[in-house]
Structures are given as structure tokens and as C-alpha cells.
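Following this line, the structures themselves.
A short reminder: the numbers here are calculations on the coordinates, not readings from a lab. In this text the structure is predicted, and so the values were computed from the model without any measurement. Cβ atoms are built from the backbone, for glycine too; each structure is taken alone.
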Structure P
Amino acid sequence: MSLTTQITGFVQNVVNAMGIALTVNVEETSDGTRINLEGEEGGVLVRRGGEGLQALQHIVATAFRKQLGDDNRIVIDCNGFRKDKDAELRQMAGFIAEKARSSGIPQEMGPLNPYERRIVHLAIAEDPSVTSESIGDAFMKTVIISTKK
């Protein structure tokens, strides 16, 4: 049984135990494996800024940490919630990078969780004129975007 099949089954069991009727679909992307939960009852996971979805992501990452290793990324999404949030984060990173370029002053973005920071750092890495770094010593950190010298 493949790791993706194990994780998909685990996610299906968790949402079933929650009493939520959702279908689980797997999508392989350039960024890793994306497990998409779909259905009308998905609102339970995306309420309050997606707290339930983040918790499910954390449970999966913890349960399969050894098998996944550092390079293998699994993203749990529900009804496109995370995909939309990712696009919003990339757009905001671009806007803040432009502000840093035009003002010459480093700009802050955050606080962000590790997943969100990764999205921002990847978006900033596509622009050769700016750089980004995370600051802070807690789970939630701020990303500083500044022009390259």
C-alpha cells in the first residue's frame, strides 16, 4: 500500500469519525501531493480561517512524519479553500515586494504559520530584485521582504 493511499485512508477515517460526509481526491502537483476534501459539509473545516483544516493538516503531518521525511510535502485542502488562500498570499507577497522596491524600506508580512511562510518565500524567490527572511522564535513568525543590495 502506497504512502499516499495510507494517508488518504487516514484522512477519510478522521472526517468520517467527525461525522462529516466528504469525498477525498488526490492530486499530484509540482509542489507535492494535495489531498482535496470535497462536499457540502466542508464548511466545518474552513470556519474561523480554516482552523479545522489546519488542525487536520497538523495531525496528518505528525502521524506520518517519519514516512514523509523532510522533502515529501502533503497538503490537505477542502473545497479549494487553501488553494484560494495560497493565491491570495502570493498576490499579497507581490504587492508587498513592490512596496519594498518602490520605497526602499523593508516591509513586514505576518504573523504567518510555517505553511504560509513557505508560500511567501517561494513567491518572493521568483523575483530576483527582492529577498525574504522569517523573524521570530515562535510557531507564528513575521516575514521581512526587502530589496536585494
Structure Q
Amino acid sequence: MSEFDDRVINFLQDVTGAMGLTLDVATEETPDHVRLNLTGEGADVFLRRKGEPLDALQVIVNTAFRREDRGERHYVVDVQGFRKEQDEELRTKARELAAKVQASGEEEELGPLNPYARRIVHLAVAENPAVTTESFGEDLLKTIVISLKRA
């Protein structure tokens, strides 16, 4: 773990502490990112309303630690493995839609999705060389269209 990782962890503990929570932060290195999993009494407050508070906390971390500071290091904030489970469901759905598009030739839409979720979909669909993805929309939440690659 780097000194920068320690700064991010301390920041998370400061933010959650200001909310009156004392949470533990466990790190998990993946090929794609560093997962920061929060656990402890009261952590489930971030899981209300389908995880909207967790998404907000993710935005706060990304805002506090801009890309120029963290480089290529990508942090994902999770609570009790909630996001990890949601991510796998989204990957599965994206792969299924990609296979459906490949078989039928008909475009499929998925969304609206936030930037984090869109990245998961784009990467999952990219595993299928017969299809491609494109994001549409003007706001933070965009829709992904999965279609056959043009020859």
C-alpha cells in the first residue's frame, strides 16, 4: 500500500467520522482498481436508496483526489461488498446483451448509468469482438447502446 493509499483511507475515515461513524477500511488490489471496503456499525447508511449515498461518497473521493494527484490509480469505494455484487450483476447483464446483439443483429440499450457503471459495461462488452458500445446523453447519467461492429 502506498502513502497515497493511506491518505485516501484517512480521508474516508475523516468523512465517515464527521458523520458520527467509526468504520474500518479494508483495501483490495485488483488489476483494474483499489477497492476500499467500509465495514462497521452504521455502514449500511450508505446502502439506502439503492446505494445512492455510496455513489455520493465515491464522487467525493474522486473530487478530493483528482486524477493528476492519483495518476492511473483508480479507487472504488464499497460498503460491505455491496458494489462488488452490483458490479458483477452489471457485467453479467452486459455480456448477455452483447451475446443477444451478436445473435440478433438488433441494438440493445442499457442505462441510464453513471460513469463508473458505464466503464464496467464498456469493458465487459469489449470482451466480445463482434459488438461495440457507445454512450449517449448529455448529463452525468448516460445510456449505452450495444451494437454489431461494422465491417
Quiz prompt | Structures P, Q, by distance in nm of label points 7 Å out along Cα→Cβ at positions 88 and 112: label with the highest value | solution = Q
Quiz prompt | Ranking P, Q by distance in nm of label points 7 Å out along Cα→Cβ at positions 8 and 104, the structure that comes out highest | solution = P
